[in-house]
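See the structures that follow.
Nothing in this text is a laboratory measurement; each read-out follows from the coordinates by a stated rule. The structure presented is a predicted model; accordingly, all values stated were derived computationally and were not measured.
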Structure I
Amino acid sequence: MKVLAMKCMKCEKEYPDAPDRYVCDECGIDGILDIVYDYGSIKISREEIAASKNYSLWRYRKMLPVADTTEIPPLQVGWTPLYRSRSLEKMLGLDNVYIKDDGRNPTASLKDRASAVGIAKAREAGAKTICAASTGNAASSLAGFAASAGLKTLIFVPKRAPRAKVAQLLVYGAKTVIVDDTYDRAFELSVEITKKFGLYNRNCAYNPFLVEGKKTVAYEMWEQMGFDLPDRVYVSIGDGCITSGIYKGFYDLMQLGLTDRMPRIIGVQAAGCNPVEVALKTGEFVAQQGDTIADSIAVGIPRNRLKAMRALKNSNGDCISVTDDEIKSALLEMPRATGVFGEPAGVTAFAGFKKHALAKDIDAAEKVIVLITGNGLKDIEAAISVCTMPAPVAPDSATIEAHVKKLL
């Protein structure tokens, strides 16, 4: 789509479209920009979308801020499965429950949607090296997509990043800095280094084009439900970028005349790190320390909080929190009910959904989508911590038979 302007979320100052414009000159790092489109310039229909044979997020290229001539990265991202869960419907007394499994993307998280667009915009800017900070998923996503496109990466991660995610960075060849501090400090350092060395920045809560990649998950929900929308979507919140992207996708569909309603977006945070929930309910933002098993959403200073708050308010949504014990329970309950294995941050959305369902806060007839943002293999140590590992059994037939009888 044609970009009209890049508009500051704080002071509303507008800037011309540029692939390397990040934040407002007046408001600084708090002045995250929003991409404003000329919706009247695009002609697209359900029939055109349905006829596409491109089963990736690029089936929606007309609705993305990427030039027709820009070379896109080769990895196939998007068009992840949407599963209806009869078992959850029966368990919770609901009629329409769906799981959107974005752990099926190339590097196993929803962040690949942002990286695909980010790499395309980096090429438009003529960049050779891309810099980012991440709790893990955005970093491994960037590393993989940059490797596929022949670009270099410099990535900052906090010391608590799971080893599996750091391993992904290293095998993709990313120059990796493990910061002996929190994600929030890693983010600040990545911005400093971006400016000092003239790198291209992929931070989704800094580079406004990245949210535009994440919005494609909303397009897919709409299309996969037969060009219809759910009544509510549950999503975990860290920096607030995915929440912002979901809202932007639904907003686009409304502006393009493809739907006439906005689903409720329900954000879910960990009780040990819930600054967005607190801000939504008190009207005041207070920075927190990230204390939760869900490392991907252990973000005490959500950089995209303005867009996330807009998404929750404008969708008549809500933000709730769940305890680490509830997240740990969800690590087992969700895969055993659905077959979808999510990492702690991913199943946080499920824990919030279950909490609402048990409290009868969801009408039985509502269509509900729970968005799982990352695969469970991203943090295998967390999964192991909630399981009881079986002890070895002697290999003779009699012992095995006796053991199997106990299991059955």
Structure II
Amino acid sequence: MNRNVWLLALCQALLMSGNIVLISVNGLIGQQLSPSDSWVTLPVSTQFVGLMLATIPASLIMAKIGRKNGFMLGNVIGIFGAILCVYALSEAAFWLFCFSTLLLGVGIGFGTLYRFAALEVSAPESRDKAISLSMVGGVLAAVLGPNLAIASQHWLPGTHFSGAFVGITVLYVISLIVLQFIGLPPAEAVDKNNPPRSVFRIIRAPGYLVAVFAAVVAYAVMNLLMTVTPIAMHKHGFEFEQAALVIEWHVLGMFAPSFFTGSIIGKIGTRMTIMLGSLFFIACILVNMNGVSEWHFRVALVLLGVGWNFMFIGATSKLTQTYLPQDKSRAQAFNEFAVFGSVTITALLAGNLEVTLGWQTLNLAMLPFVCIVPLVYLLFTRTPKKAAV
């Protein structure tokens, strides 16, 4: 695999490390600053609102100015958001903090396109592996993110979690430096003979909406359960450090399989890979429904991560087979908007759902969603012998 893919994986690792820090501290900051329990997960929600709002503009901006310039812009926005978070915490300003996490979400929205950039710098026969390997950086993030969250708690005196956002700032600065060494293709001029099709025509392509649906379910279910896990653990008497380590194991589950997910797709195809992910989701839910010990949380969150990896990367691979080259910006933008729109909704609902339903009933409510994905694939796709390139 070429050098550019590995450098993109490093940028992905830095991005995900920052995300893990956010997931580790945002809910707890919400508990400290929010005016009521119903607003506890609002800082997480505004992060995903920013992400959702950025998805379509990010893809279209990159079509105009190129991937590298787009990624640099996203990192600069993220740096500004992280610095503003530090100020908001120093003033105990809940609403300003929520706005700051929205800006961080916008920066993350640009970074979600790293996996598509990896595809574009790879040979056609290596694209499934490139998409998968671009996510390998999450393994580094699984170690770096939670430990940074723990180590940074007391970096700045007087504010418990401000140091976490200093750490996020450093991660984004490093990412800006790494981007200077990545050879990404410049923005392509529009071919007047083959202009991009409308979004309505793109989504009617065979398999496109099926791939989007699988990606939406994978990310929405994973995000909901991941977001409420630290809150549920806190309610059951666990310390912040224990919750952070559970998130660390979860992120390892999300990204460690990326070393071989591309090969699995090549052998059994995207549909079977997505179905395999569904089985891991089901296993996660069953574990969560059968206990609330630290090991229950840890094992379940690992299974959740592996399920997300297979279903989401499988869906991404399927998606890239469903649109024409001139349609990539619009096709990717619609997919990212659908995925992170659903993630935003789950983040907004997470706090209330956990309070209303409780941890185990909330898990049970996720079961129909992960079971319906294989059914949709059986009904609306054919069985290929091997994934197309």
Structure III
Amino acid sequence: MSRESIGIALIGCGGMMGAHVRHGFQALWEKGFRPFRIVACVDVNETAAQKLADDIAAWQERRPTVLRDVGALLRMDSVDAVDIVVPHHEHHTVASACLEAGKHVLLEKPLAITLRAGRQIMEAAHRKGVVLSIAENYRRYPDQRAIRWAIQQGRIGQPQQVYWLDVTERRWYWGWRDHVELAGGGWTLDGGVHFADLMRYHVGEVVEVAAQMATFNPTRFRKVNEHEEPVTATIEDTTQALLRFDNGALGVWVETIAAPALKIGNRVVYGAEGALDLEAGLFVRGKDEPIPLSALREEFLAALSADERERLFPLGIMDGIAQEVHEFIVACLSGDPRVEVDGEEGYRSQAVCIAVYESATLRQPVSVAAVMALAVETYQHPLNERWHIT
């Protein structure tokens, strides 16, 4: 059943929720898209919730109610949907409670701290027939849409190889994200779920992973410039993985925050006839000059029909966060739970990341299908035990 307007509550009022508000809800409001009201801000840190409510009141003209408890939120009749940005270990409890109460859910990636927890969320959404959208914004930007378009147009030939290398150093302390029992893993999960989604989006499904991981330097600093107030992180700081895709393509995926002095950042898809660098653009055998990504983007946009352009970039929106929020609101208004990155899509991308951890733990290749089926859970078992995930 379609509706004219919905009430939305924000759960978790930290930095990323601030981005959802500024780049998503506020940007849409300022574009004249206003079939929603933010009616509540919820956070155990009441100061953060009050600050976000003040920020919203400045443009929405109605201040959201501030709460510290999700239970109180679920008793509010004015809440139709929620946007959830909380630490990973809370995803399954918070999201499932909201879904079981019949609320539509926009959930920050990754889907959950483990795949078993992710299944709980997906099953709750299916039972209630409500929207479950995973906040996956990277693929939505024009550059990524253009890269996918160019690959599908055959501009580099059949995709054959992927090289995804993120080699850098991070010594500052990142709060709960540096603790495996709260985060589920390091950057290979937290940021890596974005990257797995892009690899799947551009190349195809990953079917097998062979990986290794290490922690070379667990020390982080609350005052990094002074090297003061050290904290011992319990996440890994390095993973190296070999990937096999369903179309025969092979991949090398490296994530490390333990590489001092010299950074390496390469994200390239090679085909039989050329390559697409996700930052530099299109390179084709026999052509002296590459096509810069900016030019490829404009070529892609010019090739879109009016309907295609409105579907991909509604209201002319190019920002990925604004697009995901817009899509979520439209789905809630219509009552149609079909969104681009639903629970299943989020689950598939997270399974690639989890396969890295499982393979590294077992010291053998693993099938992504087996990981998705919960037939391989050695790495995840302590996390499931810790949070009573059954």
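Among I, II, III, considering only mean projected area of the Cα convex hull in nm², which has the greatest calculated value?
Structure I comes out on top.
Taking 21 as the value of relative contact order in percent (Cα under 8 Å, 6 or more apart) derived from one of the structures shown (I, II, III), identify that structure.
III
Thinking of I, II, III, which structure, once P(r) over Cα pairs in 5 Å bins from 0, in percent, for residues 79-198 alone is computed, gives back 2, 11, 19, 19, 16, 10, 7, 6, 5, 3, 1, 0?
Values: I: 2, 11, 19, 19, 16, 10, 7, 6, 5, 3, 1, 0; II: 2, 9, 14, 17, 17, 13, 10, 8, 5, 3, 1, 0, 0; III: 2, 10, 17, 17, 16, 14, 12, 8, 4, 0.
Answer by label: I.
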